[in-house]
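Below: a set of structures, written as structure tokens.
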Structure I
Amino acid sequence: MKVIPLAFESMGVRSMATFVETDQKILIDPGTSVAPKRFGYPPWKYEFDALHETRARIEKYAEKANIVTISHYHHDHYTPFELGKFLDSSPRAAEKLYQGKKLFIKHPTSQINKSQQKRAAEFLKNLEGLNCEVSYADGKSFEVGDTSIKFSDPLPHGSQGSKLGYVVAVTINWNEKTFMHASDVQGPISRESKDLILEEKPDILVLSGPPIYLAGYAVERKDIEKARINLIEIVEKIPKVVLDHHLLRSTRYTNFVNSVVKESGGEIIVASQIVGKEPDLLEARRKQFYRT
């Protein structure tokens, strides 16, 4: 099994886009974006460079993929059929990405908030005529060739009751190896998400870390601590943990990671390190770029 990160915060953008190769070629959460505003500033030119690079990488691997999965309908996790400066998206790009694929997607009307329900309806309408095979994935398992693809029941986007809605995690089994992609569980903050990860026992886990940059503002500090405690247990038991996304929107992420590693005795890496590159936190350094 080959796991290739395509776009993550450690690569300078908001995303968790990942390509997994078994006897199938699977593209997970094919979106990329930059924050329109952070620290009161628009994206720096380096961020747009990273956005275009990651968009090109997603398109390259989309050509190889026969399967596309979408965990939820935030724009950093799928490509909409619209022009988007901060997404580097277009109707034509989306059409090429999804044309003729098997699509396993978050249910568009069940356990979903209103904004994502609207996006999902528009997305499905635009898929018409593209010869896609669409399956709603929530809580279901699929066998494609020799590969098993299993989706979780909807998990909270962060803490229980989050207004941001729900996501579905995906677990891929092939050739006695297990890979899990747990998008936007933010830590995980919820016990439900932690228990699921431990139950699946992946050899490799790609996980969204908690949004420490929002602590005390949009996220309660006690939830950040819940995520840290849950991660300690996960890192103790999962051999390879790749922690990225929300956590790396702050340059202080290393303090959080070091505390987990110290107490767990395990190891954590970020997505860029899978491909031999040091993390390049562009959004987190946006204020620095403008002030130098």
Structure II
Amino acid sequence: MSPRPLMFFGTTNLDLCFNVERLPTPGESLMGSLKQNAGGKGANQAVAAARLGLRPSFYTRLGDDDAGRSLLQALREAGVRLDAIEVCPGEISGSALVLVGDDGSNMIVIDPGANANVTPSMVEKAAEFIERDAIVVAEMGMPVPALNHLFALKSVKEFDLIFNPAPVRAGLSPAAWRSVDFVTPNQTEAFELTGVEVHDFDGAAHAAGKLLDLGPKAALITLGAQGAYYADASATFALRAFPVKVVDTTAAGDAFNGAFAASLAHRLPIREAIKKALAVAALCVTRRGAQRSMPSSWAVDEFLNSQSILELE
């Protein structure tokens, strides 16, 4: 059986990444090394899915500048479909300043550039690229009115909707929340949405209940090195993360979301889809950079096979 169509809506940024020994304190200057990487939450998620053997569509806005051309080329090389992408004369592409410590922790400041100018009418036009029986993934870097409009289109286009609420912002309508099939916050985002602190799986269970009260059919909370917690109306379970040596956590959540969507597109059951997403996120954090850290399908399968052998031993 062929995979389901997959389309991502979200941001694309040029990441200016400083690798530093540790993150600075206010007023402190540190020495570091600089690299430029292709990034942006939506783009990272689309690339993660493409690396797993799919050819997802992607809607984003780029400036007609050197950064935009570089970012577009990175998406093309990764195997992402570019038909829906807007290149906008006179606008600058989004950018992010990323500081990454030797322990893998990070600090990020974003200038959204062209990403900030997405309108409901632009989303309406891009939605023409959503195929029948598709899975659609959206993140909260896009303007909230555009997200509300995209979510309202679900009743017309009949797609399954994965919503990654990052960065958390107010304004998503109650109707939009009710259209979500899977909401996928991390611990911090779950707290911002529910007021429930998530330090462990018990906290995640409490927060997941609050998230379901907002309207989504299912909540999937990521807890970094601990793993992930899933809840819907009929099932709840937690899965442990795979232990790895962490180098850079910048794109871990994007790797997880892209892989979860790709796994559902490949028609895996929920538990197996989450397990594969955890494996992709684990491999991602062992490498530096955002899109460049997304593993191939072959690497993920090899990693999961090695973990199965370890479990047997």
Structure III
Amino acid sequence: MELRHMRYVLAVARHGSFSRAAEALHIAQPALSRQIRAIEAELDVKLFDRSSTGAAVTPSGRTFVAHVRQVLALADSTGEVVRAESPQRELVHIGLPPGLPQKWTVEVSRRLLSEVPSASVRFVEAGSTEQLRLLTQGRLDVAVVHQLPPAETRSILIGSEPLGVAIRPDHPLASAQQYRLVDLDRLRILVHSREQIPTQQDGVLAAAGSAGIEPEWIFARFVEHARACAEAAQVDAVLVGSHTARTQLDGWVWRPIEDLELAMNTWLVHRTDARDVVPPTIAAIKRSAARPLLDESRTAPPPRG
């Protein structure tokens, strides 16, 4: 006997009629009648007295109906009981800046699912400045940013990629084996805007001033369209990390700038009053994805013209 058979008996008892019960159950009356007879044969009792006016429950049928109601009530409450005993999943919002390697972000997603079952993760794609604002407002739990985190937060450095320049392939500097700051003098160079990466712009301007060079800086917001921005601005070079050069500036020659002590750093940031689910989330991200993020720019050869 299955649960559906018990529901058939209850329906006939409730409606006092095989035809009305069959209509309520959306099955044919002859099929319902066969099922009830099969149950009576299995129990070796008569559950209903049939007549032309309907179906009356027998004394044995009343006992069976009372028992079935208890069984079905337990069956119907099983899901709620299991959910009540299962750990509640907390919604965790994690910011991601545009331009991160896809391999890195996919690995983070998979590891969080397997290692932090109490977290229901939602990623929010936003620039570093926007992420830190959302973190302050409590609308992000974890920020992955490329700018120095505020002092009132907690942060972990998980990646550091040296900055360099990608040189247009037809430029004379493209054949050089290494680049120094002095090589950038008078070049027209595309750089991330202050709103996008504040520390990068400040750092490169300070380094150029100390070296006594005067490049023509073109500051712009760009992430996935570095090549289009470079062509539109007619620049000689783009100041980026090797990952961006490799993925977006095909054919341009990228080299690190030997005497520029400036890197594209990546931090994991969270508030000091973070919920209990945040530390294991941070640990999983660091454990699963820090090494690929750190190693990708170091092991891949720079693109050549």
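To which of I, II, III does the computed value 18.3, 59 (Rg and Dmax of the Cα atoms in Å) belong? Label of the originating structure: II.
For distance in nm of label points 7 Å out along Cα→Cβ at positions 63 and 95, the calculated result is 7.0, so let me know which of I, II, III that is. Source structure for this number: III.
Taking mean count of other Cβ atoms within 10 Å over residues 71-78 as the criterion, the largest value within structures I, II, III is that of I.
Identify the structure, out of I, II, III, from whose coordinates FRET efficiency 1/(1 + (r/R0)^6) of positions 103 and 127 (r between Cβ atoms, R0 = 25 Å, to 0.05) was calculated to give 1.00. Comparing all candidates, it corresponds to I.
Rule-based calculations on the coordinates, nothing more; no lab input. Quick caveat: nothing in here was measured; it's all calculated off a predicted structure. Cβ atoms are built from the backbone, for glycine too; each structure is taken alone.
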